[in-house]
Structure P
Amino acid sequence: MTKKLIEQVKKTIIRYQMLSSGNSVLVAVSGGADSMALLHILYQLQYSLGIKIIVGHFNHNLRLNSKKDQSFVEKTCCKLNISCFCGEWKNPKIKNQSIEEAAREKRLSFLITLAKKHKISHIALAHHYDDQAETILMRILRGTGLQGFRGILPLRKQQGVYIIRPLLECRRNAIMDFMKENHFKYCVDPTNRETKYFRNKIRHQLLPYLEKNYSTNISEVLSNLAEHIRVDFEFIQDYAQKKFQKLALITNKKISFNIPELQRQNLAIRRLIIRMAIEQINGDTCLLTLKHMHEIEDLLNNNQSSQSKLHLPEQVNISKRNNVINISSNK
């Protein structure tokens, strides 16, 4: 199992062109089984891949044992002679989002900042095959479009840093077998069993129910769905990107479009162009809903008024003046 899993990870890295010789990789390690497996696998692959690995650990300070987890990660890195950098959430405050989302954002922000500081090109996260199925179900229940149905991406770029997920084609059982066979230690987070958290409820209640009553290979079905949509969406996104570059007038903190030219585009392409503009201005579009897109469409189609304004989340402003729509931010 050990050799098979390591070869699977190497195959995934090559398939998605995640890494090249000479790359530095910041491995996000919580101390749990998945991230420890990722650390040990990349440690064994570093010479054959020609990469250098560094570890980043983020203490959320949401559990009593979080300091022990940090100490465990630091000691493991010391044994492996790997540099380890730790950060923490000093005053956990959650506003208008779940604790899961807030913690994820804080952790990723820490990792990206750390990577940029040390000129590290890649961040490796330990999401695996079963996480993909859970993510698709979560997004179905919360509501999503094609972009969300892509699930967890194997490779993406955020704020100039590549986010990679080398374990994405590995099953949870295979990862646990790898840890057991090699007697690798890891930390156990008791909150992973608590079904008050949405992902845990999907993992421990909904997925087992679907496997038992509807499809024994539901995880494979959902993961395959994500891959099909991801490949198709890449084509649509590339086309929309070319249209964006052709139509967008970009100035300091503002992106403008000629409304008649924008309206000549297919609705799906038009929405993607608008999302691209908001993401470029604001950094992301995670709070942009279908309701907001409908409001933007109404603004574009409103011929009764030559001037109108919309105020979207994260201080994004959309204004219309004659035949021009402007997208800006107060940030």
Structure Q
Amino acid sequence: MTPYRTELDRFAIVLMLVLCSIWGGQQVVVKLGNAGISPLWQSGLRSLGATALVWLWAQARGVRLWQSDATLWPGLVAGALFAAEFALIFKALEFTSASRGVIFLYTAPFFVALGAVWLLPQESMRRAQWIGMALAFAGILVLFGENLLRPSGTAWIGDLMMLFAAAFWAATTLVVKATPLSRASPEKTLLYQLGVSAAILPALSILFGEPGVYAPTPLVWASLAFQIVVIASSSYLTWFWLVRHYPATRLSSFSFLTPVMGVLAGVVLLGEPLTAAVLIALATVGCGIWIANRPAPKQAPEGDAAAEHDRREAGPKVH
């Protein structure tokens, strides 16, 4: 069993870089899928397919899913929050642009940090960590901030939805960390969320009158398959494994890299220009994450500190 760690080691950092790269490209993949499947219906299909895949994975590994472990109610709450988050994200994009919305969505790490003050006191952040997160967020503003100055019309509705989505994202992380879900397997934790959202999101799609699958093509199906296998199954399983073994506040700070990785994915996959703003944002976010994840300064043991105090009080020895 992997022990709990209070700081991120190299393995966790590498995993977070991989996850941020995957999540950064998610918007491109979802956009491809939206060309043939309406947003909420697509998200529901993704959750449904990932539920089946994660369940098969758990069975193959012999993971126990049905034992009584006090996770039912926290799991249902986490599932409802997960569904609400994605419903808000997909609907928000009808009112606001992705480049505006990303600014509000990636306030989530601040919500995690604020919630940790009360729910996870052992993970409360030092001043330097707050400064690091603020610097990382400034990097996002460097890249996307100009979009806030453009005429918005009804964009504020989508912006507000994105802000609530960020709060739900953070709340999901806090529920997982602060309840018996923290002791559950990553598979069980994820299945609660996928299963509940697989039931809620298609119902919301019907409620909003979405057409569902309206223009299927091989590319649309490939996009959905990638979301099911890579994003909703593999990457989320990895994320909840990390949340179980590392501090949520330190992990969340890495999510600031995700929108920058998304822009880089556009450069690589869509041939978009690599601008100075992208490089400045990457450097700023990287510096912020480094500051936020620096180890806490080691304090001398009480005995050593007292001895040092006595030596200073005594002054220099005279021979």
Structure R
Amino acid sequence: MMEDDGKSRIRTIAWNPTGQLIATGSADRTLRIWNPERSQVKYSTELRGHTAGIEKVVFNPVRDSELASCSTDGTVRVWDVRSKTCVSRLDVGGEAFTLSWSADGRVMIVGRKKPTFTPSTYTALEPHPQPIQTNATTFSHHMSTPSSPDLHLFATTGEGTVKIISYPSFANLHTLHAHTSACLSISLAPTGRYLAVGGSDALISLWDTTDWICKRTVSSNNGGAVRGVSWSFDGRFICGACDEVGCGGNGLEIFHAETGESVHTVPTGGNANSGIPAVAWHPSRYWLAYSTTADGSGPGGLRIVGAAGGSL
């Protein structure tokens, strides 16, 4: 287990493309880079600059050492984790709380609490107001080419829908009526076959990207709103995060995407007061990183486990 001082609450986790580094962002504005092989905090690196809680961290998918972070301080920062420096700061004019990279690492989309998308290529571009607040976004795996320049952006809303949006025009191509209440999280399988959507109704819905039909839903025994979803590197397994009180007490369930079966429960060691705010699968191994909240029996922190549930 990798622990801070027990006071910070890790909200967001991201592996770099090679899986050699993992970033965490916390409510107390701590942004830290870890070596997954060395759990002591003295071997980690803190990146300083944000003045409020960090909502999202994402590594550039094609640059191993480039990390983007967004914060409720109204900024998005791009970091070179090798030199430990902020190489770009974007003032997006509101509380930024969601962030995603395009597959080629050339464009970021920033979502704000004011319902607006701000695209960025290291400098903020023209904002695009949305009819309703977006809770999470992810790009398709498609790479822009001269013959096929448009990308697809998937965006969840508080109305229980997922918008499929063409980038850079921001034209709405299709709307999925995914959940009966707010859609909070979203992740596209590495294979591109399924789109996973986590909702405040405690369900994860899996959508076939060939026909946009919901193939199945899965739900953890812990219940609670699904604020994060993550796929294993091969697209076979999925798990969800829930930061509500009690969501981490019975362990972290892993589901098989094709059957919806709960195939394993990772013991989290929490009690009835613990939560799991964030989860992230390793990009090429059956390693699962997750954060835990302090539950009265011990501090919160970052944990990394193998497929069988043993701590690494």
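A compact table of results
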| quantity | calculated |
| --- | --- |
| Identity of the structure behind -1.62 (criterion: log10 I(q)/I(0) by the Debye sum over Cα atoms at q = 0.22 Å⁻¹, for residues 49-184 alone, calculated), options P, Q, R | P |
| Among P, Q, R, structure where helix-only ellipticity at 222 nm (-39500 (n - 2.57) for each DSSP H run of 4 or more, over all residues; to 500) as derived comes to -16000 | P |
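Values in this text are rule-based calculations from the coordinates and carry no lab data. None of these values were measured; they are calculated from a predicted model.
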